[in-house]
Structure P
Amino acid sequence: MSEYYLHPYYRNPYPQVNTDYFKQSLQAYHTLFDQAKTIVNHLLSHPEKMRNLMSSAQENEQDEVDRIIKSTGVPSDVKTTYTPNSVTFTLYADADNFENCCTLTMNLVWGFY
């Protein structure tokens, strides 16, 4: 006879799977993709803004960096951080029924120092 006894009414300790919030997060993520694409396309089509962004970052002018990114037409706030090697854009989205469901972070290399 086995030393272990498994109760016949063993229940799963986790709640039943409900995909409602996950679905809302996935839908909200479409917005983040669109906004990221807007930033990338705008900077690609405006080389002077690329130069200004890099120059402002080198001089640690965060307000000017933020202004340049806002000028791309993205409606939401974008957190921008940078190093001598790269720039990182972080975008956030809310779902229909809850806030801060999604985050998209893009890290783009702009030099090797």
Structure Q
Amino acid sequence: MAKHTFLIFAVFGLVIPFESLIRFFMDKGFDIGLLFMEVFEQPSSTYFAWDSIISAMACLAFVILEGRRKDMKNLWAPMLACFIVGASFALPLFLYMREVKIETEFT
């Protein structure tokens, strides 16, 4: 059950943030500088930006440490997901992978 829950969160964590990013690029063009300028323009959006950056760093640390502890394979996938999308996709993807690993240990 937990495995499926994490997979659902991974799908949401991929689709919802990407939809906003795609809308930004469609409206303003592929301008990364403008994206970061607008993200850090207001204190409220700066708060969310730093929260996301620090969460992504913690997610990467967790993936590496827990992944090694559990002797998991393909840790590159959630790490790449963190860099391309963010922790909203990477963390539930990793938790899904961990649940799969746990299931195979007990079967």
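To test your reading of the models, identify which of P, Q gives 42 for relative contact order in percent (Cα under 8 Å, 6 or more apart) when calculated. Intermediate values should be presented prior to the final figure.
Details: P: 24; Q: 42.
Derived from the structure labelled Q.
Once distance in nm of label points 7 Å out along Cα→Cβ at positions 29 and 77 is calculated for every structure in P, Q, which label goes with the largest value? Write down the numbers at each step before the final one.
Details: P: 2.4; Q: 3.8.
Once distance in nm of label points 7 Å out along Cα→Cβ at positions 29 and 77 is tallied for P, Q, the winner is Q.
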If Rg and Dmax of the Cα atoms in Å, for residues 45-84 alone comes out at 9.7, 27 when worked out from the coordinates, which of P, Q was used?
-> P
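Comparing mean count of other Cβ atoms within 10 Å over residues 37-44 across structures P, Q, which is largest? If you can, show how the numbers build up before the last one.
Working: P: 14.2; Q: 11.0.
Max of mean count of other Cβ atoms within 10 Å over residues 37-44: P.
Among the shown structures P, Q, from which was the value -13500 of helix-only ellipticity at 222 nm (-39500 (n - 2.57) for each DSSP H run of 4 or more, over all residues; to 500) calculated? List each step's numbers first, then the result.
Numbers: P: -13500; Q: -28500.
Clearly, the read-out refers to P.
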From which structure (P, Q) was Kirkwood radius over Cα pairs in Å calculated, if the value obtained is 15.0?
-> Q
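Any read-out appearing in this document is the output of simple, stated calculations on the displayed coordinates, not a laboratory observation. All figures in this text were calculated on a predicted structure; none of them were measured in a lab. Cβ atoms are built from the backbone, for glycine too; each structure is taken alone.
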